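Okay, got some structures for you below.
What follows draws every value from the coordinates through simple rules; no lab data is involved. Every value quoted in this text rests on a predicted model; they were computed, and no experiment measured them.
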Structure 1
Amino acid sequence: MTKKIGFFVADGFQALDLFGPLDTFMEANSFISEAYSSCLLGLTKAPVKTCYGQVVSVDLDIYQAVEIDYLIITGGSGMRQLHLSPKQVNALRSIADSAERVLSVCTGAFVLSDLFAEQQHRITTHWRHCRQLAEQAGNYQVEQDPLFIESGKLWSSAGVLSGVDLALEVIRRDFGNTIAASVAKELVVYLQRRGGQSQYSDLLKVQSSDSMRLNPLLEWLSENYHKAISVSAMAERISVSDRQLTRLFKQHLNSTPGHYLNQLRLNRARDLITCETTSLVQVARQVGFTSYDSFRRAFYGQFGVSPSYFSRNRQ
C-alpha cells in the first residue's frame, strides 16, 4: 500500500529540507511501484517562498481534509521563526495526530515541539539552534549531537542533508535494507549515517580547529582503514614523530591514533552489516581485522552488542 507523505512548508523554508527527503522517498518508487506519494501543505493555498526567494506552489492547505501517513515539517529560518495561531496549531495538530509518523528536518523541530507542546520527547535540530530550541521547548530533551532521533511517533533530524539520512532510515524501516541501499546508490549518497552518529565528523572537527596537519592523514585513513597500519606509518605520512602524532590526536580528536583507526573500522563494519548479503566474517576481513574473534570483541566494546545481535536486530 502506498505511503502518503505531506510536506509542510511556510515562507522562509529551506529548499533542501524539502527536496532532499522528497527526492529520496520518490526514488524508492523506482524499485517498488507506488511505494510513496507526496503533497505539499501550506498555511494557505498561496505560493510559498524559500528562504532565498524561490517560489513553490502548494497542493493543499492545512484546513482541507488531509489523510497522510507521514507528516514532514521542513526547516529554514522562516520555520524557526514561524508563529502559528491557535487555529493553525489545531489544524496542523489534527493532521499530525492522524499520521503514523511526524518528522521534522532541521529547524522544523521548532514547529514540531509547538504542535506537541504538552508531551515530553527527545528531539534534535541543527547544532547551531539547539540552545534556542531547549529554551522554547521546556518539556523536551534537546540533544545536540545525533543526526536524527526517533521518540515515539516523532522523528527529528539535525540539519539540511540529515533529512536525506532520515528519509533513508524510514525507507529502510518500510521496505528493508536492500531497497534503502538501492535508493542511496541512485542518489550517490553514503547510506548508513545512523541516527546516533555525530552531526559533524572528525574531519570537520579538525578543519574547524587551529591545526590542519591531521587532515591529509585522516583522509588517507578513511580510504585505507582496511590495511595493517602502525602508528609509525601514520606519523611518517605527515612527517611527525610518533609522540607528536599522539599529541595531535589527543588535542584535536580526544583519542589516540590507534583508537581512532579502530573506531573508523568498527563504524564502517556497523554500516556494512546492514547489507543483507554480507556475512559477518566477510565484514571483519573487509575492515581489516585478522580474525573474527578479535572483531567480535572490539565490536562489543564499541557498541555494547555483538555483531550477530546487531545483525539480527538491524531492521
Structure 2
Amino acid sequence: MSDFRRAPHSFLNTVLATPARETDDLLARHLKEDVIFDISDPVNRLSGRDSVRSAFFEPLKEALSHVRRRDEIFIGGPNRREPGGHWCASFTHYLGNFEKPLFGVQPSNRLAFLRSGEFYRIEEDGRISEAKIILDLIDLMRQAGRFPLPRILGTEMLFPGPATHDGVMPVGQADGETTLDLCEAMLADLKAFDPENFTSKGQTGEDGYWHDDMLWYGPGGIGSNYRWSGFEKDHRASFLTAFPDRVGGNHYCRIGDGDFAAVSGWPSMTMTHKGDYIGVPATNRALTLRVMDFYRCAGGKIMENWVMLDYVDLFRQMGRDLIGEQARP
C-alpha cells in the first residue's frame, strides 16, 4: 500500500471548509457508504455517510464559526490488534469562535480549541470505513466558563504538539514497530501496581520505560503533569484509589509510525467505582472507559503521552449528567 495516510489527512483537513454543494461528492470519495463513526458521549454511534455529515461535521461547522482543524499528530500503520487492517490516528484541535451549542455544551461566544482524539480504518481504496473519536467536551465546558466538576487534578492547559514538531505524517515509518514494542511493554507492566504507593514494575529509572522528564497530557478534569512523580500525584493515585480493580488494555487498535505510537480501546478499561472520584462518592457500580493514548518516544524512552478519555460517558455511568448540569442557568 502506498502512503495511505495522505488521502484521509487531506480529506479531514478539507471537509469542514468545503461548500455544502460540494460536500456530498467529497464524502463519497473518502467515506464508505456504510461507514461507522463511534463518537464519545453524547453523540455515540453514527451509521452511514449522511449520518456522519448531519450529526458530526455539520454541528461542528454550525457551533464553531469558521471552524478549522489543527493536527498535532497524524500517524498511520498496520494494526497489531484485531480487526487488523491499516489505520490512521490523530490528535487534533477543532478551533473557531464558539457561537452556538455543540452536542449540548453551551457556547462562550469566544475562541475555543476543542481537543479530539481520532482513529480511522483505511480500506485499500483509500476510503475510511470506520472511525473512533473522543471529543474533550469537559475541557470545552471549562473554556466556556461552565466547568461541571469541583476541581482539576493537574494543570489545565492547551495541549501542545510534540516537542520535536514532527508528529504530522512523520518519516521513517518502519521505526514505528520498535516504538510500538516499547509502548506495549510499558502497558503490560503498568497493569500491576503496589496499592501502597501506586508504583508499577519497570516504569522509571535507568532501565525504565519513561524518560525522567516525561510529560503526560491529560483530558478535562484530570489536567497535565510533569515527570512520574507528578503523574502519580495528579492522576494515578486518585484514579487507582477510586478504581482499584481496573483492568485495561482491551484495545481494537495499536499502531506505530516513526517515533510515535497510538493505542485505543472502545472500551479499554473495566472497573468498579469503589472510592470517591473528583467529587463523586463511590457507587460500587461496574464501569467501562473509552481510552486513546498517543506517544512520542526517543532513545528507547517514552517522552510524551497525550491521553483522551470519554469522561462524559464515565460520569454518566456514575450517575452524573455533566452535559445537562452545565446547561442549567
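In this comparison of 1, 2, the computed figure 17 for relative contact order in percent (Cα under 8 Å, 6 or more apart) is attributed to 2. When Rg and Dmax of the Cα atoms in Å is computed for each of 1, 2, which one produces 19.1, 60? It was calculated from structure 2. Among the shown structures 1, 2, from which was the value 40, 28, 20 of Cα extents along the principal axes in Å, for residues 173-220 alone calculated? Answer for the origin of the read-out: 2. Kindly point out which one of 1, 2 the value -13500 was derived from, the read-out being helix-only ellipticity at 222 nm (-39500 (n - 2.57) for each DSSP H run of 4 or more, over all residues; to 500). Only structure 1 yields this read-out.
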